[in-house]
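Participant: There are structures below to look over.
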Structure I
Amino acid sequence: MRDKIGRRRFLAGAAAAAMATGFSSRRAWSAIQPQVLRMGFINPRDSQFGAGALEFATYIEHNCGGRLRVELYPAGETGGELEMCQDAAAGTLDMTFTSSAVFTAIAPELSIFDIPFLFRDLAHARAVMDGEIGKAALARLEPKGLIGLAWGENGLRHLTTFDRAVRRPEDLKNLKLRVPQSEVMVESFKAIGADVHSLPFPDLYAALSSGSFQAQENPIATIVATNFDRVQHYLCLTGHVYSPAAFLISKQIFERISPEDRLTLRAAGLAGSKASRVYLDRAEKSGLEELRHRGMKVVEDIDRPAFVASLAGLEGQFQKQFGKDKIDAIRAFGK
């Protein structure tokens, strides 16, 4: 992986090259020289992110008449999620497919989706993200220099631990737990009693391997793809947070693309979203069995009401932060 300086130089140089070939020579070369859009994401190619990104790129290849081409940079090659979003906003990275947990530092109001147990189930979460609430949330990114093309999916997040089963809130007491760079998730697990800290995803495996953290939480597909079973022994099916993911493109880049191709990019986002969800639906079943086969102990008898009750003290804080009406609208959606 490139260091930060090398990564920034790579992005800046690639962005300049893309601008030179994609814009200044557009009239003369558009028929034979596609504009290259570089999309970064943190997971491996064989993941929900990889499946969604590949479908996005394939859709563009088949529907843009050769005017656009998407190159994929998986496994954190272009940095952590926050870095990629910042680079896209600055125009030095064209695109990213990123989980919503990073939005706490970009559009804090969108970290409403990180509230644990906000959604009743997977169907409820998908319906919210596909509806007007989800569309309005994506629109909040535009003033930050990012265009949200569509909501994809990272999945339901579950706890894994090195040395203990987690069934009730008290099982988390003093547990060294890594969560994403999300203040909502940090505060929530602190309220439950965990010794919780955030850490960029590319650094997580090494931190678990060294013992810096005893536990982490991620969707099953991510746990499988990144081989966390090698450094974690228990999988606890808490399903505490539904983690959407967004296809984002730099606003600077987007505004230089023709209106016709902008529509195709949005359609590609929807195609990629569907692919990421299909991957996750399979992973929830096959991935669970795979992790059992690899030796993880799966804990299914989770006391969800006890976890919800343990977070009751944060409800007023969340209502003040995000608006009671907005939280209630999500919880009531589809009832």
Structure II
Amino acid sequence: MNFATLPKIELHCHLDGSLRPETIIDIAEREEINIPSFDRVEILKDLTAPIECESLDEYLEKFAIPNLVMQSKENIKRISYELLEDAARENVKYLEVRFAPLLHTAKGLSIEEVIQSVLEGIREAEDQYDIKGNLILSCMRTMSIESAFEVVEKGKQFLGKGVVAIDLCASEEEGFCRKFVEPISLAREYGYRVTIHAGETGIGENVLEAVELLGAERIGHGVFIRNHEEAYNMVKEKQVVLEMCPTSNVQTKAVASFGDHPIHQFHRDGIKVTVNTDNRTVSDTTMEKECRIIFNKFCMRYEDYKEIYETSVEACFADSETKERLKEYMK
């Protein structure tokens, strides 16, 4: 298979983990922002998590530098545009971008201004390239429950205008879902779709609770259902879709190696899986690279690729017209 030319869909991609190093340097020089280096090779080392990363928490440290340059409307719009431009050049036809608006209010932007800036960048890229984008608003599990309510409330005016879903992300602790039942329930009432980071670390029960308590339709990662029979069976029976990110999962030690990744086993057993980058820069990856690694490692066939593509179409939070158009690319 020529993964470069195949159409692709990505459902799990963090904006602040996917910046071009050149853009960070350019903004930092222009705005006199202090970053560790203004050399592309050196700054890339600070932005990219090593494959021998110790944990998810160490991986998450790589987001500090990007957020320094994502504190103005112009910069956020530019970075959003560039992400879709990069994805379009990989033949990604549909991309759901996720980010935490509250991380970009340090210099006075309102949550509404932050969201609007991302949407403007997405729309500008759509005008230039054969790609469609939508936006998922992430609430940080490390922040207060009040902050989650704030994101839900202030993001609702953008529903139907590019914002499609709510998410919980950041460090994963056992039982985190119980804390966020009320804001996520409110989000569902407003019309947000729900995808939750869960089972990225060794807590399969979090996946079970994300679906049962929060109404998650999709799960970010979900690796550790393989160690939790009840969660595994529930995901399989309810056809909850897993947004799997192979390189990231190796880096964060969710899996020991690519060969240990459960994506192929899950797929063969009838669990709905999708392939994603998680973070293009932090994981030094692309959709082409993720597909090549997994499909070659497990000797998966074109029929498998088509099935996973079709799963991605059905699972995406786009409107029916967009879904029909995406199906046409694989005919």
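Participant: Of structures I, II, which gives 15.9 when mean count of other Cβ atoms within 10 Å over residues 131-138 is computed from the coordinates?
Facilitator: Going label by label, the one that fits is I.
Participant: A value of 18.4, 53 was derived for Rg and Dmax of the Cα atoms in Å; which structure in I, II was it taken from?
Facilitator: II
Participant: Of structures I, II, which gives 20 when relative contact order in percent (Cα under 8 Å, 6 or more apart) is computed from the coordinates?
Facilitator: II
Participant: Quick check: 2, 11, 17, 19, 18, 14, 11, 7, 1 is what I get for P(r) over Cα pairs in 5 Å bins from 0, in percent, for residues 123-226 alone, calculated from one of I, II. Which structure matches?
Facilitator: Of the options listed, only I reproduces it.
Each value in this text was obtained by applying a stated rule to the coordinates, not by laboratory testing. Just so we're clear, the structure is a prediction, and the values are computed from it rather than from any experiment. Cβ atoms are built from the backbone, for glycine too; each structure is taken alone.
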